[in-house]
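Some structures to go through are shown next.
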Structure I
Amino acid sequence: MISSLFAVIAPVFLVAGIGYLWVRVRWPFDTEMITRLSTTIGVPFLVLDVMTRVDLTTTALASMAAAATLSVLIMATAGLILLRALRLPLPPYLPALTFGNTGNMGLPLCLFAFGEAGLALAIAFFVVTATLNFTLGVAVASGQFAMRALVKTPVIWALALALVLRVTGTPLPAFLANTVELLGGITIPLMLLALGAALANLRPGGLGRAAGLSAFKLAVGLGAGLLVVWALGLTGTIRGVVLIEATMPVAVFNYLFAQRYDNRPEEVAGMVLSSSLMALVLLPGLLWLAWEGTPPPV
């Protein structure tokens with residue numbers, strides 16, 4: 001069990017640790033360029049590669065989309081109730097309580113825990129939450145809804161193309177499939193390096209309240225994941241991926257949105273940092289739960 005847990009957790013935090021140390025020793029790290037490279041090239045090609053290459057049923061993908069939507073709905077509702085009870089403003093905190101780091105941290109964890117099938121399922125979960133984050137999340141943070149953000153999101157177009165290819169049974173030409181796989185392969189290392197760099201650059205504030213809200217986020221995420229897998233009757237790899245993705249810490253994008261719209265960015269940064277540290281401590285138990293107490297062979 002210990003070796004299985006270490007095999008999954010260690011690569012994630014070692015690569016993120018390289019990004020963290022890179023920034024701490026003051027070597028140049030263009031976070032904006034890396035983030036743009038990941039979101040406009042890496043993630044879309046990873047989606048196209050995995051969704052056209054890994055054999056998953058349409059039912060499984062639909063179950064993941066439903067699970068992601070329900071998880072977000074549960075977390076948003078719980079966050080709204082808490083913030084209203086504490087009389088805290090919604091724009092800074094509600095997106096952070098709703099959207100987890102299903103990309104930078106969730107994708108590699110699911111890959112190492114369940115292989116390429118787990119990665120494909122995690123991508124389906126990630127695409128749904130990212131779409132909602134870049135539309136509803138931005139709407140809450142900015143006070144206005146912009147559909148253009150969704151239309152301009154490259155991963156949406158990559159997913160649409162992948163679905164068309166799957167439905168029609170059309171394979172990519174060999175040269176194009178190899179190119180897509182090569183470009184998609186840069187995504188997870190870049191995302192982990194960017195995560196480490198982002199944590200090194202954060203200047204958290206209000207850590208007391210941030211820690212409390214972070215603990216609430218992780219607890220509600222795990223509860224939402226357990227409720228969703230029970231309600232949908234999910235088992236095996238699908239169940240494990242939902243539990244992992246639903247329990248991810250606060251997404252770094254929430255800090256970027258808070259900074260862009262001047263919504264207490266220091267406190268949101270504190271939530272990103274504290275929830276990530278809490279997730280590090282909780283990961284062994286989460287993976288054990290995701291594996292249903294029996295880890296797959298490493």
Structure II
Amino acid sequence: MKKIFVLGGTGFLGGHVCEKLTRAGFALTVATRRAVNGRKVQHLPGLTLQEMDVHDKQALEHAVSGHDAVVNLVAILHGNSESFAKAHVTLPKKILAACQANEVRRLVHISALGADALNPENRPSEYLRSKSRGEALLLAAASSLPELDLTIIRPSVIFGADDKFLNLFAKLQAVFPIMPLAGANARFQPVWVEDVALGVVRALQRGVRGGECSETIEACGPNVLTLRELVQMAARLSGAGGSMGRPVIALPDWVGRLQARLMELAPGEPLMSRDNLDSMKVDNIASGTLPGLGEWGIAPAALEPIARHYLGR
């Protein structure tokens with residue numbers, strides 16, 4: 001049985017990844033800052049929670065020892081340039097060092113659709129720039145280290161029963177009669193969380209194809225929808241505003257940025273930030289130049305039938 005070290009395994013995607021990996025017969029060690037954060041996965045057979053600070057280089061190298069592969073699911077959506085760099089660039093660098101120190105040959109890394117490892121500074125947001133820089137350093141390492149097999153998965157926006165995307169829009173529209181929306185025309189290709197999690201399993205089961213040092217996969221669903229259409233679907237499927245949903249008022253860019261700035265000043269994690277708006281300047285859809293989930297025999301699920309089931313509750 002292969003032993004997998006998982007970072008970010010207690011989050012939304014992480015919970016689904018851990019479940020599928022344990023069902024596939026892998027033994028997992030899941031790093032978490034606090035054990036209480038792992039309540040959703042600690043019951044899974046063959047899974048061990050390990051309290052630690054994954055940003056502690058020495059602790060990470062020690063924790064990775066004895067494992068056959070590492071899966072990195074760590075990501076943040078909000079923050080400043082330093083926090084994005086810490087999560088998306090510095091941490092992958094430390095993961096690489098831990099893999100090298102322990103002769104771990106297999107690494108699966110979750111990135112983001114819209115990342116560009118060849119031209120990181122051309123990306124419109126700090127989120128995408130940091131994701132791109134992280135990819136770039138991993139790909140450079142894979143090309144110079146013949147013993148490292150790397151898979152990068154770039155998902156579009158991920159949906160599922162416990163997501164913070166469609167559920168959030170449904171809850172907002174249960175309260176507000178209209179929906180003022182920045183970035184209303186931004187396009188997405190939402191992918192089901194179960195399909196992305198299955199992709200991680202398939203990547204570990206088969207290794208990098210053809211003996212190459214790395215592969216990059218775009219994880220997208222079959223439907224391309226604007227943010228406006230997604231918001232209206234969330235209202236309609238959840239019953240907010242009846243069968244027609246709520247009216248969506250598209251905001252001019254300057255108004256949207258003002259709205260996002262005010263949200264950033266509110267306590268807690270913002271619903272929307274200016275960096276999020278900048279990310280939406282790039283359509284979140286498949287490029288057509290990279291393989292998709294079909295490469296692993298996965299037929300991505302359509303959004304509406306699944307969202308109808310959980311939003312309708």
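Computing distance in nm of label points 7 Å out along Cα→Cβ at positions 59 and 267 gives 4.7 for which of I, II? For distance in nm of label points 7 Å out along Cα→Cβ at positions 59 and 267, the value 4.7 is produced by structure I. Highest-scoring entry among I, II, by relative contact order in percent (Cα under 8 Å, 6 or more apart), is I.
Here distance in nm of label points 7 Å out along Cα→Cβ at positions 75 and 251 is compared for structures I, II. The highest value is that of II. Given a computed value of 2.6 for distance in nm of label points 7 Å out along Cα→Cβ at positions 11 and 171, which structure among I, II does it belong to? Structure of origin is I. Comparing distance in nm of label points 7 Å out along Cα→Cβ at positions 91 and 155 across structures I, II, the highest value is found for I. Given that helix-only ellipticity at 222 nm (-39500 (n - 2.57) for each DSSP H run of 4 or more, over all residues; to 500), derived from a single structure, equals -11500, which label among I, II identifies that structure? Derived from II, not from the others.
The numbers here are math on the coordinates, done by the rules we state, and not lab data. As the structure is a computational prediction, the values presented were derived from the model and not from experiment. Cβ atoms are built from the backbone, for glycine too; each structure is taken alone.
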